[in-house]
Structure P
Amino acid sequence: MDTFSLQRGRVPLLISLPHDGSFIPEDIAARMHPAARRSPDTDWHVGRLYEPLAQSLGASVLRPRASRYVIDLNRPADGHALYPGQRETGLVPAIGFDGEPLYLEGSEPDRAEVERRINDFWQPYHQAVSQELARLCAEHGHAVLWEGHSIRSRVPMLFEGRLPDFNLGTAAGASCGTLLEERLQACLEAQSRFTVAVNGRFKGGYITRHYGRPSVGVQAVQLELAQLNYMDEESLAYDEAKAPEVQALIGQLLQACLAVRK
């Protein structure tokens, strides 16, 4: 079974969408609560937002098939916390963003199963990230890794109140160069339609932090979107009227990435 899809592009930009998948294998789903089987914490429709932009720009796109409930590709394989002291769902989540258990009592995965999921899902995705970045760097001398994410605008377990619309994360400036961060921030601040945060609650997950190495020519940025700006958070339906404005601003950000080499 293919666990991801990779569309190779012609420019030094890789768009990674690690929470875009919603598939849960039947042997796992059978042990989960009915609500969890629908994978409600998926980054819904991010592929629909990004793929037309990637095609027009010539960027690479990497998308997983499986849900973050199977394994969270944006967490370190050793399971250590990304935000110490704050509640998180972990590498192989046992709870959802609502704090409710995902698995029927006594059906949680044991360590051996976690290792199998790392081998079957986590390792292939990260190998693809590494290899595609290496290809882009070999061809262009540098690359930008763009992490595309989205989440409900209100998730009390993770943050207070309503999330800003566009949340840019650069590991507090460590995962990309100063010039790129400044260009992206200026692009966001030049518009007045959406609220913005830079290195706020979302500073970038494992992928941004691990692969972002400006000193060797790889810059990484994470964008977390509040879902209500392009979809209905209750029905999960894509909003054809709202989405184009979000898509247009994302496009400006991606173009800024291509304009800055280091």
Structure Q
Amino acid sequence: MPGTGSPARVPVRTIGGPTALISYGGLNLLTDPTFDAPADHPVGNGTVITKTAPPSAAPADLGPIDAVLLSHDEHPDNLDVSGRALLADVPLTLTTRGGAERLGGTARSVRGLAPWEDTQVTRPGGGTVTVTAVPALHGPEGAEEVLGEVIGFVLTGDGLPKVYVSGDNASLDLVRQVAGRFGPVDTAVLFAGAARAPMFDTTITLDSAQAAEAARILGAHQAVPVHFEGWTHFTEGREELKRAFTAAGLSERLDLV
């Protein structure tokens, strides 16, 4: 039975950066939409982050999107100009409480969720998918004062696998909290890349070893890393992920789709 230890795998199509299309319960769910071309992006205090690779698909190539799972709206590597335009056409955007306020005039329909708060999304043909917001920390303790509020998501439904979407989370302690409430999960979509910002002396997303440890903590059968390529502030990529999962004895769970 999915969600209770069976090796269920959920179709996940990675688009680039944090953007992935998750096919779940008849719904098409898109994470953090970023579809702009490569460019420099000022993010304040003289800091510039640079996108180096285009997305692998345009929004028109993805078909109808039922909902966007937006971990946060304040950084251009998680929501860019094209992504914001897309929100006007998507039936539902789920994000942080603050993000919902900021996007109220942009998104067609936006719903803000606090950590551990859930909401229902209607499935085609009946039934619902439950989307639960889960806590995330974009850097070390206190980072939210600089980098803003972030959430992740857990997807559940009758007869469906469990899916965890980390968002820009750097805290394994929070992963343990998620595992305590929902584990084991079938699929973990992990924002990795060991991203760095000049105001911190540590990473602000999971590094490769932490991504492997997150998969172990969650008991995930399928670990799909995203947000580790295409930007200059990522410091670890595909090869580091392969080595880390191999060293952890979890290489068969790594899905570099």
Structure R
Amino acid sequence: MMNKPKDWVFSDPRLKVMRQDYDAYTEEDFKVWKILFDRQIVNLPKAASKAYLEGIKEINFTSDRIADFEDVNKRLAKSTGWSIQVVPGLIDDDLFFGLMNNRRFCSSTWLRKMEQLDYLEEPDMFHDAFAHMPMLTNQPYVDFLEKLSGIALKHIEDKWAIELLSRIYWFTIEFGLIREDGELKIYGAGILSSAGETKYSLSDEPAHYEYNVKKIMNTPYWKDKFQDKYFVIESYEQLYQSIPEIEEVLEEMLSEAAQK
């Protein structure tokens, strides 16, 4: 992977040319988007990070219109230079990290059905768009994503390394909290797309820890229930500036694993 050019991913045959067919969305799709949007947006003014609240305005998401990736890409081009890469769903790790290392965020285009409003095993387009895309307008945040992905590509053949880096991704990009003006706020997409976890994550029930790279890498996560612990950053600059430490701790833990 190290010997490949940075843009190798775009010529990989596994990455099929896909686009969002906006005209294919049904009346039910628009209803699902509106229900999910309206149900969650009321919780966010007091719960979400300033970066998210500013981002959702900048990216111009509304309840009556499913996210239009063509419009999103135009807006992201003017802010951080990122864009949306349409994928069929979950893709191989090397493609996932390869795209983000080239400032492309992966998103599906399908929406859950009415009977799936509260839980999905695999993230749908509402999660990818509503929860993730507004944060792509924040420069230190996307710089962190790009560099973290670059580290992952260096170790892509090592499953343990990818597991350790996935923990960083999970407890920041998906389930991260930030302290703003002395209060806990949400920037993690896994929380932002869940009304239940929005309330729970900010309550006194789970544990809240200061952002700590080594502790995160030593912390497994859950996919099928609310987390019992969350890590809190002080700023998105702190997140980006932790990249050298992530590389250092990763090498230490890989070395320790090799000696066992």
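Here distance in nm of label points 7 Å out along Cα→Cβ at positions 12 and 164 was derived from just one of the structures P, Q, R, and that gives 1.1; the source is Q.
Looking at structures P, Q, R, which one was mean count of other Cβ atoms within 10 Å over residues 188-195 calculated from, given that it came out as 12.6? Of the options listed, only P reproduces it. Here helix-only ellipticity at 222 nm (-39500 (n - 2.57) for each DSSP H run of 4 or more, over all residues; to 500) was derived from just one of the structures P, Q, R, and that gives -8500; the source is P.
When FRET efficiency 1/(1 + (r/R0)^6) of positions 116 and 196 (r between Cβ atoms, R0 = 30 Å, to 0.05) is calculated for each of P, Q, R, the greatest value falls to R.
Rule-based calculations on the coordinates, nothing more; no lab input. Fair warning: this is a prediction, and the values are worked out from it, not measured in the lab. Cβ atoms are built from the backbone, for glycine too; each structure is taken alone.
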